[in-house]
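Listed next: structures, encoded as structure tokens.
Every number here is computed from the coordinates shown, using simple stated rules; none is lab data. Everything quoted here is computed from the prediction, not taken from an experiment. Cβ atoms are built from the backbone, for glycine too; each structure is taken alone.
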Structure I
Amino acid sequence: MNVWSAERIAAAAGARLLRGHAGGPSRVVIDSREVAPGDLFVGLGGLQQDGGLFTAQALAAGAWGVLVRPRFAHGVSGGAVLEHDDPLAALQSLAHAWRSELAAKVVGITGSAGKTSTKDILAALLAPHRRTVASPLNWNTEIGVPLAILGAPPDTEVLILELAMRGAGQIAELARIAQPEIGVIVNIGPAHLELLGSLEAIAAAKAELLAALPPGGTAIIPADEPLLDPHRPGESVAVVTFGPGGDVSVAAVSQEGVELDVFGRLRRLEPGFRSTHLLADLCAALAAAESLGVSPAGAVEVEIAPLRGERIVLAGGVTLINDCYNANPISTAAALAELAADPSAVRRIAVLGEMLELGRDAPAYHAALGEQATDARVLILVTVGSLAERAGETFLGGEHFHAQDAEEAAAILAPLLARGDLVLVKGSRAVGLERVARRLALTRAGA
């Protein structure tokens, strides 16, 4: 952004420029505590307080300038001052303008589960071949996506954006800002079912990404997802499928690597994972890379985001699979399948928290977890939260314990662990199961 003047930034954001400043901002931030010299601070409205209250603090910290509501834009010194009645709308307009300035190809990724993993894998596939920028962590909302776009330097060749939604119309709005040429839908599942009401409605909401693709764009979708059939784009947009029976699929898995069928030709990759759900994400990412003219082969160095299946070796030979960033029926079933397939486990243990926003079918989805845990050969099941307790009613694999919260779950589990245990921790973000991992790490360290 430092190539744009204050006047150009104001015009792009639809803001009023009250005071200019030399040069342009090095980056855009919305948290006044993170302001560094050269930043543009955007003061967004919040549930508790307006970010504009920290205008003077941001400027004192050396901000290049501020973009805030009019009532915070006067009587402050230092740096550029821009005002707008709706700073979030201004941020989105600024991001839209910056994206139009970039020569980069933009890939938008959405889905009910695996968005972040697919983004991380695609970034790893592209990094040796293209100047690639991917949205950090979970910057996938109406705030995060604009910030991710604005963080892309002018020489970016590929910009990978994760797009999340909570309801109809939200993917369309993010796509309007991001203008993706390639759209990836990883899967369709019952995440946000409570808000949208049916899997068909979820598919329609995700498919807003496909409708936003321009002529000459590429839609990348699962080969085995009939819910997307009514939403396939017209002939002006290419459709590439992945997964079993698709254009890109897994042909064989071995210790040496993964053989993939890519449009009828075999390609070997050497990722640091073999789990089924990550291999599905690899197929989606490889399809996107091919659409960008990149044909990766050999080793793939992927750094999976924290709390998304990361393995932590605790004292005493216990291994924890920390997969508690979020959970829905698709991702939890995949995590249990990975637990079942791991040959290193002496005992398999699962700590399963509630899966939220599933609507009226939530009890049935949670009851199914008990059956899946049984099939995964889990010997100890700890459920957390009232809905998750339903899993214990159908669990036939061994001992079941129930906890009201994460702290109680950790207290129950800690004395039961033994060398060789493989422990899966999985639940919706609001359940806070990362506290189980922290508590177990501290307990085992002191054992």
Structure II
Amino acid sequence: MSSAAPAADAIPMEDAEPAAGPPARIATLDIVRGIAVMGILAMNIVAFAMPFQAYMNPEAYGLESNADLASWAFSFILIDGKMRGLFSFLFGASTLLVIERAQASGESPAKIHYMRMLWLLVFGLLHFYFIWFGDILALYAQTGLILFFFRNLSVVALVRWGIGLVLVQTLLFLAIAGGALYLSRQASLPPDLAETWRSMQEGFVPLTGQALARELALYQGPYSGLVHERLIDHLGKPFTGTPLFLAETLGYMVLGMAALKSGFFRGEWAMARYRKWALVCLGIAIPVYAALAFLLVRQGFSPANLFLYAIGATTALRPVMVIGIAALIIVLTRRGGGLVDRIAAAGRAAFTNYLGTSILMTTLFYGYGAGLFGSLSRIELWLPVVAMWALMLLWSKPWLDRFRYGPFEWLWRSLARMRIEPMRRRGRAEA
């Protein structure tokens, strides 16, 4: 779902390595992952810095100028949901690599996979309860429990399953959008339907009066208040939302497996083929997204319109956009260079960059840090975004020149394998 999903897009996980020796990296995966971990912040920044309603509805908060509206349109067309989709594709591809390499090294693929999912769930729950409500790691871990059973399917079978799952999600969201349209057009509703419609609108309508004051006070207040709300009021949220997004998330992961098996994510296709896929996919998807943005601006950001145009109408289109973006990234970065090397390093440390972003952004915006929550307009939020991008590019490569993993990658890997993994690189970097 474009952003009725958990407030984040997400994070793909580390690629595995053989039991002995350094990892056999797939440069294309690292580069695409690096772009994705940077791009996701451009949308998540709204949920870090403003009441959640602004994530879907720009009129809910932070819309003060035409520049703010243009910023929303840019994100809606090119970023919102696409980075989450891209991460889900990459998660599927990385999961398949873990399984393949476990088999090649004589380890149990099932044991390695399910230990990774168990610890990913732990990371996700800690992230949600104690750092940021926009976690998606828990959803990935739960979806990963099913993903294992797709590992041996052919490319054609994976594509069919992926398309089928996305179509199931599309029908679900269109049914929800249809219900929203029906309820919005009724002059009066019986009490039970009125309460249903009220709850459906909660994440989309602007907060006002005491509700807005409470929201601002919560996020500008002490850390204890935030943790209390998550542990008491939203204790089950990492699990209750899973059924609503399971088909789409699993579909993207399965398509990611297909993209790896076909050679797409390995960078094995001819450049002409990547260019063709980028041109066709983006040529289809961008005009449709632009038209949907136009309809939202023209007809208004009512909950019914948001359900229809921003959620229902985009679900089936999003994978097309994701594939086009991935193909374009591969085309534009094929020649390599210093910047591309730094982007690839950011991708290799994507787990750390994702969690690190949550830590730094919540510290910047929440009351226990700088307390900037609710103080910046949408266009002004690009300042911390660009600053965080620069930080990712600055630290990731020097760190990985000396160490084999990012800090959180190393921790996750060690926990999942129940042994302390070697961290420092051998040779010159160690001297």
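Starting from the value 0.15: which structure in I, II was FRET efficiency 1/(1 + (r/R0)^6) of positions 184 and 368 (r between Cβ atoms, R0 = 30 Å, to 0.05) calculated from?
Attributed to the structure labelled II.
For FRET efficiency 1/(1 + (r/R0)^6) of positions 64 and 160 (r between Cβ atoms, R0 = 30 Å, to 0.05), which of I, II scores largest?
Checked I, II; max of FRET efficiency 1/(1 + (r/R0)^6) of positions 64 and 160 (r between Cβ atoms, R0 = 30 Å, to 0.05) sits with I.
With distance in nm of label points 7 Å out along Cα→Cβ at positions 72 and 128 as the yardstick, tell me which of I, II scores highest.
Between I, II, the highest calculated value is found for I.
Who wins on distance in nm of label points 7 Å out along Cα→Cβ at positions 336 and 352 among I, II, i.e. which is largest?
Greatest value across I, II: structure II.
Quick one: distance in nm of label points 7 Å out along Cα→Cβ at positions 96 and 208 came out at 5.1 when computed from one of I, II, so which one is it?
II
Could you tell me which structure in I, II was used to calculate semi-axes √(5λ) of the Cα gyration tensor in Å as 39, 28, 20?
This value belongs to structure I.
Identify the structure, out of I, II, from whose coordinates relative contact order in percent (Cα under 8 Å, 6 or more apart) was calculated to give 11.
Only structure I yields this read-out.
Computing distance in nm of label points 7 Å out along Cα→Cβ at positions 48 and 384 gives 2.3 for which of I, II?
So the calculation was done on I.
Match the computed value 0.75 of FRET efficiency 1/(1 + (r/R0)^6) of positions 80 and 400 (r between Cβ atoms, R0 = 35 Å, to 0.05) to one of the structures I, II, and report its label.
II
For which of the structures I, II does the calculation of helix-only ellipticity at 222 nm (-39500 (n - 2.57) for each DSSP H run of 4 or more, over all residues; to 500) return -21500?
Considering all the candidates, the number was obtained from II.
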